[in-house]
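Some structures to go through are shown next.
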Structure 1
């Protein structure tokens, strides 16, 4: 059977270039306009995209132009989108560090029933001390502790969703029975972080549970993905490192007793596409001009946790630290270290150009054929099972992806009709 390239479309309202909110194509006020999200999501559904996705953050710095708008709380937004759509998957982000498992289990059970089994849960461990202070802590727990909590968090959620058998609900007024005997059970969980009796107070959903998505490429993240994730979101700046990640996570899944084919790797790519290549390059230059040099260095410094703000464009980069437990963005640090070690990045300006106004996600700028060529090569070469598309300027490049790139992928036979079934699990070819 021919592999079908999977497509996940990020509906960030502004875009994945840090100057996108300043570009004339962008109206930042649409970040809290539900009708905008609904139009973009139904557009993606009509184009044949498998799922839409939104990231989330739990803090904000006043006056910050690095990430000026976060928009809606995801459960609220996606509950509305579930009512406006019929086929597309709905993947939203949840912090395992700060979210109570029983509440999350109930929220997803509701979204599952509202959508007919089309939800996905992107589990993150959160990387911000500011978020910790919003939730009553002075600082984040260390990296290993956050991942131990994430493992237990995920196990508890799955147990809660399974606390109802699929056919448990069997109301029989004559027999004075609402559910089948023994079909609803407590989970009686006692662990390092949680004590939860259960059962969940909601019947099992059409797909049994949400699709579990994970983002993070550290050792802890890879181990978590191999043990729990149905879909893994990753980033890479080179084909060989993407192939290494793909082989590694699939191998770890097999080592954990799972079918590697049931762990779908979706590579994040930032896309700036216009009908003509020259127009795309011109817009890329506009975006670059809208982001001051000092702002670029400050943003990269936050990611690497190394102060680069005093560097001139031609100054060599200082030595970068090795990944450590306390580092917030281990994936990005490992990626930048690899670029330096391979001689692809030497100076501050080299790094700015390579990251291209983003946080390290690979960028594609060009016409629809350019974008399709890149995706086809990485898919065929075993770097990914599909892609999470991150439009650099969502309000213009987003529709262009859906109207120009997706049809080109379909013409090449890479994107076809999904398997039968309405649930996201069935659409992605998952079994659980």
Structure 2
């Protein structure tokens, strides 16, 4: 069972790729210059249309990265993974949009607005401490009128039957929770509004549980736009969703055009054609949205095994944990060791089953260090006690440095464009 609000059972990522219609990320990896460690290590396992982002990075074109965090609990290492992905794309030239999903936390988890704001600020400080550029947009859903207005417009394009099919809503689902799905779509498409420079490729890094939001938003981005594109040999076929009269607006384009009853075939470089047609749509008052791209990362295992859960503090390391508390959790973490030290020396450990090795893979070690630890574990040279002692020092050092940077971030929040509910409280 995988939904934006619940994940249960064992996760088969290959099956997810097939059933959700994703593409395996590994096929794109050779095209990415200096990919981030989560890409190289297979933690990011799937994508939708990420080629748009790869192309934008190669050509130095505009693009955006957008993701959000529901402030229903304190930020932890699971959230850090998404934050790292946002920061990496930000450093690659993408303008970053960070949404604090306080409306979702209020509607789905029942938190008060005061709680969502207090917790949400901790997420803001954390991602700034992890390296988010000042040229970024950070906002609380409830305070961002552009998101709410866009959600209302998008809501005209989706009905109850569709929401029921996508999310499994039933007669007990509140209207607020249903509206949150439109808010999420508004979040994802916000970077393409005229105020932020208009249509641009946008990537949304998320866990697989958030894919229903992406599927719905990709559909909505097409439904509310005037023109639809289909790549054909030597060009693009353009249709109008809002009536044939709009096709006549294309007649002055400086390409080879062939007009038909229901479409126009345009010869030339597809990217240039689509950009020119989208410019016309924006001039006509349309959205001209580019369907958002997405990347999907694996779920982090809880420290005692199973799924990490915000309702079980012992299952995760919070970014606000003291180094002492984090050490205690690491020392209790599940490992891939054998039953006895003698057996482990003889047979070697099993890092693929080890929560501590997962911490190393996702958060703590560079490529060389990771390879050394894996080799020493598999060969039986390193026992679990020694491995945990290394992990403890890595986690303690990381948290000490992060807390210092979060304190600095708190003192310079006004340097960031933060759209906060406190502005109107």
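Bear in mind these aren't lab numbers, they're just calculated from the coordinates by the rules spelled out. Model, not experiment: these values are computed from the prediction. Cβ atoms are built from the backbone, for glycine too; each structure is taken alone.
For the reader, a short list of remarks on this structure follows.
- Entry that produces 5.0 once distance in nm of label points 7 Å out along Cα→Cβ at positions 110 and 230 is calculated, selected from 1, 2: 2
- Cα Rg over 2.2 N^0.38 Å, for residues 78-213 alone - highest-scoring structure of 1, 2: 1
- Structure responsible for 23, with relative contact order in percent (Cα under 8 Å, 6 or more apart) calculated and labels 1, 2 on offer: 1
- With respect to distance in nm of label points 7 Å out along Cα→Cβ at positions 94 and 390, the largest value across structures 1, 2 is given by 2.
- Source structure of the calculated read-out (Rg/Rh (Cα atoms, Kirkwood Rh), 1.00) within 1, 2: 2.
- Structure from which 1.00 was derived, FRET efficiency 1/(1 + (r/R0)^6) of positions 102 and 158 (r between Cβ atoms, R0 = 25 Å, to 0.05), options 1, 2: 1
- Given 4.8 for distance in nm of label points 7 Å out along Cα→Cβ at positions 254 and 286, calculated: source structure among 1, 2: 1
- Among candidates 1, 2, the computation of distance in nm of label points 7 Å out along Cα→Cβ at positions 38 and 310 that gave 5.4 used structure 1.
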